[in-house]
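Engineer: Following are the structures in question.
Values in this text are rule-based calculations from the coordinates and carry no lab data. What you see is a predicted model, and the numbers here were worked out from it, not measured in a lab. Cβ atoms are built from the backbone, for glycine too; each structure is taken alone.
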Structure I
Amino acid sequence: MRSVTWQLAAAGLVSILVVATAHARTASVRDTRLVVESDHPCQLRIDGREQGEVAPGKSLHLNLDLDEVFVECQSERFQDLRHEEVYALPKLDRAVLSIVFGDAVRDAEEKLARQQTRFQSRSDGVFDKQQGLVWARAESDKALNWQQAHDYCPSLGSGWQLPSVAQLESLAHQDAPLDFGVQYQWSNKRVDTDRAIAVRAKFGMWSVEKTDRPYAALCVLISE
């Protein structure tokens, strides 16, 4: 009998503890009315979930029951302009999150203006008005030795070839709308049987490298 009584008492105690815990958890959950505003039109995501557009004069009102959230807002005008932050919600019924792009919008506008002045998108690539040629939109998707890079460009079509050292150097600090990395790209300049010149086009730096080194190919089409 004592054993049964103890089991019943224990079960009752567990039940009370569960109920008490549930009440404690319920009491700790709070909803915060978060108002999100921005000085530039952007698409808002909270913890990876789409929330909609935020823009000057157009805010979003969200009910959140979290202590902190990851906030992203992607510019609708500029692909490489994005706001990101981890936002800790204050212990208030209502809070305002102001997303400020500020001078970053002006910088993006100036960058776009520079690109449009020199570079023009075409069906076959990106036309470089300064150099009078067409760049492939992206470098090769894998690293190649010099001979492989030399053979790769013609595989894109008639007239495609490796660029000269000067052509690659001309891309330095130009915000060119091309997809190429910060490492070396092969030029068409071969020094001898086992060496050629590679250029870090992002920075206009060149180096004599062994032709078996793995670098990218950023091809050009000479405009007629």
Structure II
Amino acid sequence: MTYDTLIFDFDGVLLNSYGAFLDAYKNISLELFSKELDVDWFREIDTTNYHNTFAEMGIKDSQKKRATEIIRKYYSKEILKIEIPDDVINIINTLAEYFPKVGICSTNLKSTIKPKVDPHDSLFKIIIGHEDIKEVDHEGKLRIKPDPYPLNLAMQELNSSPDRTIYLGDSVNDLLAARNAGCYIGLCLWFPWETEKSLRALKPDGFFSDPEELLQLIELSK
């Protein structure tokens, strides 16, 4: 099988944003529950989207508006301080010589992603963010990961197909989305939002502990 398409998740793969995310939820715990957040517990729960995280934390409907405001305040402030590391960009530049179609597919807002990738605009051909997910499933929920819809949308914009696409993520939902779409899935460990043990247990097609290990993917382009 020859691959010509690389699609990256954003948080946890390109950007080490977990600290900003965690800071927001620490402040939610303090303000809404008057207690410190148990970080070890938090790493084990489902934090793939706001709805799941709120449910895990026991946030009531009457508290959701304030919780969302806290996330926007603290995450948005902290994310401004973080950039995509040079070593990650250098590796992707090398990979782009072998994979002509490179994009980003994330649950995060495109308005958050775009300022971080604008300095490398020619590298990423497309960005699929939360604003692009317009369709809902049979339960009326947005078709975000693990639904394959966002990845299918990315492949469509890149004029690619699952048998030619490698998706690089860092979570259970990334793996499930790629498998549901029929893509090769590689999980990355350098900025993980989930524990190494839980990620290894998923048995992805590829597992990468360091950005430089991504160069192994070049063999799949030949």
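Engineer: As an exercise: mean count of other Cβ atoms within 10 Å over residues 96-103, calculated from one structure in I, II, equals 17.2. Which structure is it?
Structural biologist: On the way: I: 13.8; II: 17.2.
Only one of I, II returns 17.2 for mean count of other Cβ atoms within 10 Å over residues 96-103, namely II.
Engineer: A further question follows. helix-only ellipticity at 222 nm (-39500 (n - 2.57) for each DSSP H run of 4 or more, over all residues; to 500) was computed and gave -8000; which structure, I, II, did it come from? Walk me through the intermediate numbers first.
Structural biologist: Numbers: I: -8000; II: -12500.
Corresponding structure: I.
Engineer: Something else: Tell me which of I, II gives 28 when you compute relative contact order in percent (Cα under 8 Å, 6 or more apart). The partial results should precede the final answer.
Structural biologist: On the way: I: 15; II: 28.
This figure was derived from II.
Engineer: So if we calculate FRET efficiency 1/(1 + (r/R0)^6) of positions 80 and 136 (r between Cβ atoms, R0 = 30 Å, to 0.05) for every structure here (I, II), which label has the highest result?
Structural biologist: Numbers: I: 0.90; II: 0.40.
The maximum falls on structure I.
Engineer: If distance in nm of label points 7 Å out along Cα→Cβ at positions 88 and 128 comes out at 2.0 when worked out from the coordinates, which of I, II was used?
Structural biologist: Details: I: 4.9; II: 2.0.
Answer for the origin of the read-out: II.
Engineer: Say we calculate distance in nm of label points 7 Å out along Cα→Cβ at positions 104 and 208 for every structure; which of I, II gives the highest result? Before the final figure, lay out each step's value.
Structural biologist: On the way: I: 4.5; II: 1.6.
Structure I comes out on top.
Engineer: Hey, P(r) over Cα pairs in 10 Å bins from 0, in percent derived from one of I, II reads 7, 22, 17, 15, 14, 10, 6, 5, 3, 1, 0; which structure?
Structural biologist: Numbers: I: 7, 22, 17, 15, 14, 10, 6, 5, 3, 1, 0; II: 8, 34, 37, 17, 4, 0.
Derived from the structure labelled I.
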